[in-house]
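Each value in this text was obtained by applying a stated rule to the coordinates, not by laboratory testing. Since this is a predicted model, take the numbers as computed values, not measurements. Cβ atoms are built from the backbone, for glycine too; each structure is taken alone.
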Structure I
Amino acid sequence: QGALNGARGGAQVAVLPCALDAIHPRMHEGLAEAIVARGGLLLTEQPPGVQVERWMFASRNRILTGLAPTTVVIQSPARGGSLISARCAFDQDREVFALWQQGMGASWSGNRALVADELAVPVADVNALWRAIAEGEQSRQTGSAQGELVAFPEGCREVWDTLNNARPTTWDQLRKTCEGRTVDLERQLFTLEMLGWIRRLPGRAFLRS
């Protein structure tokens, strides 16, 4: 709603965790209609008729971060959902910034962890954020290399070795075969899919591309 109210000639893109015929929560149906009416876009990977499930929200985050060159974490506790987006953006080689100053309390502990793990660049305020984004854009324009080969993503070998390009492997099969935590399994799948190494099929199944 804030993007609609503050728009100045641009169009909004909403990435949904749900199907287009089942806007979730239902109270946002009017907002979805307003976005389309003003020339915006509703984007989802869920086909019509699919009921929204909890995992779809985390899965949606990788599309959000993939569309944006920069992800900014304003405030996140240690187990905040924003950390999933930050991890997706980092794995997609996007810029990640986190608002962080010494003395911030537990409500910013997720931000502190991102900075400590070198997954995000700390920014003290909005002015520092704009400067960092501008510097990053200038660096990309002047120093980007062309025609580089895409290396196999680090830390994704376990899932890759489990999949094949002939018969789909389901989520349940992956979870039984791979010994890592569920969150790490999801991270590997997100990364491999975004880089084009695997394909996601209906029914939470996966194939090598």
Structure II
Amino acid sequence: KQSIFIQTETTPNPDSLKFIPGVEVLSDGQIMDFPDFKSSQVSPLANSLFKIEGVNRVFFSSDFISVNKYPEQDWAALKPEIYGAIIDFYNSGSPILSEHSSDINTDTTILPEDSEVVAMIKELIETRIRPTVLEDGGNIKYMGFADGIVLVQLQGTCSSCSSSQATLKGGIERMLMHWIAEVKGVVAISDDELNELNLEYFK
């Protein structure tokens, strides 16, 4: 058994904590967001974290796991269970993903059909914006660009954080508008809107 020493770090969202197991979570550069129990089926670890009462979102990066809870739940009660689930998982030797998931960070891959503006937006998100958002235990995903508006999805810690609107408008929107004249604003879409939206329009 490997001895796992898990550190925790707070995030700007009081209902989200970063758990740092000191071993690789996802292989380099990968990130995965599990907004609900159904999405966690591809990962034994995410799945067991969702089985802890009070957990409502899980997010993996290469070196941390962020866990979001419902506001009425107390970290003091949840933390030991989360530690237990992470340690049990690493001692089990199971792969972190039970099947290859298509969600491995391909949103900012620059495609041949991308316009120069879209390529620049993707490049900025990948190199300047995502590293900052990851620091806080979350992620930003590029969803599309239409009529001067960049559509993004905030994941992990950032998804339910009250300061995420400020981050979005203050940091992300300002940076994109500063570097790219064609960008007039940034809009974050929620998981529910994502399910309803026909994204064909933004492709």
Q.
Suppose relative contact order in percent (Cα under 8 Å, 6 or more apart) works out to 14; of I, II, which structure was it derived from?
A. I
Q. Can you tell which of I, II yields 119 when volume of the Cα convex hull per residue in Å³ is derived from it?
A. II
Q. For which of the structures I, II does the calculation of helix-only ellipticity at 222 nm (-39500 (n - 2.57) for each DSSP H run of 4 or more, over all residues; to 500) return -7000?
A. II
Q) A value of 1.8 was derived for distance in nm of label points 7 Å out along Cα→Cβ at positions 28 and 76; which structure in I, II was it taken from? A) I
